[in-house]
Structure P
Amino acid sequence: MTSQNDTASRPIRAAVIGAGHFAYRVHIPVLKSRPEVVLDSVCRIGAEELGVIQDEFGFAFASEDWRDVLARDIDVAVIATPHHLHFEQAMASLDKGCHVLVEKPMCLDPEEAWALVAKAKEVGRELLVSYGWHYKPGLKTARDLIARIGKIEHVLCHMGSFTRGVFAGSGGASRWQHIRIQPEAETWQNADTGGGFAYGQLSHALGLLYWLTDLQAASVGAVTWNAPSQVDLHDAATATFTNGATGVFSGTCGVPHGHGFELDIRIYGAHGSVLIDIETERMILKLPDGVVEDHSVDPGTWTYSCEGPANALVDVALGKGGSESPGSVGARAVETLHALVTSSRAGGRMTAITSKEGHLVDQI
């Protein structure tokens, strides 16, 4: 493994571990489009699909064993395997000396999430999480607006999507049927390995909330509406934060086909409020005495796509850019999601996140 300074004089050698539907559709084409990148190696289960991807994109090496990929001389790694595999593979990639982009949720266990953050700091590499909205124009402005409303006292965070088929059907959605590599239903429909709406979709909204604010959840109580497989399809939760604020989280896969994502965040401070509505592309600041500032963006600006994280991965490897989706944001989301799922399985009992490392206890 070469130093980061060396990468400025040669191509960035990229590996993709878990070349499933989303990596095939988004991450690999982004890496392929960058002239500074060589597609060195790719891994996935399924020899036929692996061969298709290697041939289509021109990877130099392919294997069904991710450890074979990490034996090669690579600079960056994309981890897009099923959720429960992220920790081991991301940790090994950081130990290798790679900058790492990991799909969200970055892992399932809070202790493991914070261990990844610590490892990235230890080895001097960037750990990025695949949050697409963080790279959209105009959203950073929300931070400045939030700073004007005083101490945050309450938040509402909602995510809705058209993904019922992902969590309780074929594993895909009708709008993706034309894509050669299809989603694997097992990834999304196994409750024991992170299947369900909370980890699969509400993670988007929590990632955005924690990117825009310094909030960190202290406790979560939740109920969910589950499919026969016991993965959650609809989520309702209350939360407290370490600064004393309260919050409400909700999520649903019930948006009808033919419609886009719903993502709403409302933040209420001591001196005002901020609305961020991704679907209608509105961003509104309200201040005392009837003051309203409209910071909404042009139509289409916040339509979801996820080119930003893979481009940022390349840029940090080149030493010319920063991450808008750091591991610390992903870890705070994992804490919240884990507490939500834990609470739901305990019949809605409030679950406290007692330390930064993510230890959870039931709160009586």
Structure Q
Amino acid sequence: MKNVNFLFFLVFSLISCDKKEDPAPSTPDTALYFPANPGTTWETIPASQLNWNTNAIADLKTFLAQKNTKSFMILVNGRIAMEAYFDGHDAAAAWEWNSSGKTLVSAVTGIAQQEGLLNINSKASDYLGKEWTSMPQAKEDLITVRHLLAMTSGIDDSKQLVVKSNLTYVADAGIRWAYSNVFQKLINVTEKAANKDFETYFNERLKNKIGMDGFWNFGAIFTIYHSTTRSMARFGLLALNKGKWKTEQIINEAYFTECINTSQNINPSYGYLWWLNGKTKFMIPGGQTVFNGFLVPNAPADMYAAMGASDQRIYVIPNKKMVIVRMGNASDPDNPSFAVSGFDNALWAKINAVIK
């Protein structure tokens, strides 16, 4: 009887050892991925691997189409989780960033500082020369490069054309926040500091290093960057990784951290040309009204964003390792100028239905 039991045990053990275990369910790769540079290869990740509500994707796309969207992308850990084009737009087509491109100017200003070419705490006139404004000299001398980054120069914000005659005094630098086109003087600051034209310096220090395409349009009034959607997403990915692309720290991390934190106490939802969510109050372009609450209540509190007219957006959400890009025409054609509108909140309601 003992021999029979032993034989049974031996056979059972052999069968158990031979049996292969079912593979573990697949999980998303959490390592941050960077697309090839140069090249068009970009890894994707299926929404099903992210435990998203895939049934809500169609509703999101319908909303985007109805709101005059040209393109939309979601990156998770750098991989494309969603990419959609509308109204004849495609992956090869360029579109304007509008004021979202201010964040590119902020980045290049920081790069020039880390190379020892300028100091953002120095007077703007150290690079632009005296009498670059029509302000009294004592008031002009109060304006630092940092004030231009933070939108607290004290220069009249009612005139969009950046010429000397329009750069008049409203308040001492640092005591009034006002969204203004005068940020363009940062381009001149960088040109003077680097001793080369801005676009050349931008291409060498930023664009080429992360594989962006695109070009600057230096218009009479507005300075606007144009690129494909994927290039906008590349910059968003650089921002997600605090200025580091693969192994190279392109933008100094300490400086970039300043960019995405409150730059002054007047409008806590503004950094160095970046918009910040999750603060107790905010202001918007074109006025001095202070609103209580989050910039975009439906969006994650840790979100920082590049925002431009006609609803050009880069949303960066560190806790979710996520970058979201929206390009297109204005969601509301009757209100094309940039302002934090109901569009952002409505869009985030649709996004949340997918990703939560």
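Please treat every number below as a calculation from the coordinates, not as lab data. Predicted, not measured: the structure shown is a model, and the values here were computed from it. Cβ atoms are built from the backbone, for glycine too; each structure is taken alone.
What the table below lists for this structure:
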{"quantity": "Test item: percent of Cα pairs over 39 Å apart calculated as 21, pick one of P, Q", "calculated": "Q"}
{"quantity": "Which of P, Q yields 0.30 [FRET efficiency 1/(1 + (r/R0)^6) of positions 130 and 330 (r between Cβ atoms, R0 = 35 Å, to 0.05), calculated]", "calculated": "Q"}
{"quantity": "Structure with the greatest value (metric distance in nm of label points 7 Å out along Cα→Cβ at positions 74 and 242, set P, Q)", "calculated": "P"}
{"quantity": "FRET efficiency 1/(1 + (r/R0)^6) of positions 138 and 234 (r between Cβ atoms, R0 = 41 Å, to 0.05) - structure with the largest value, from P, Q", "calculated": "P"}
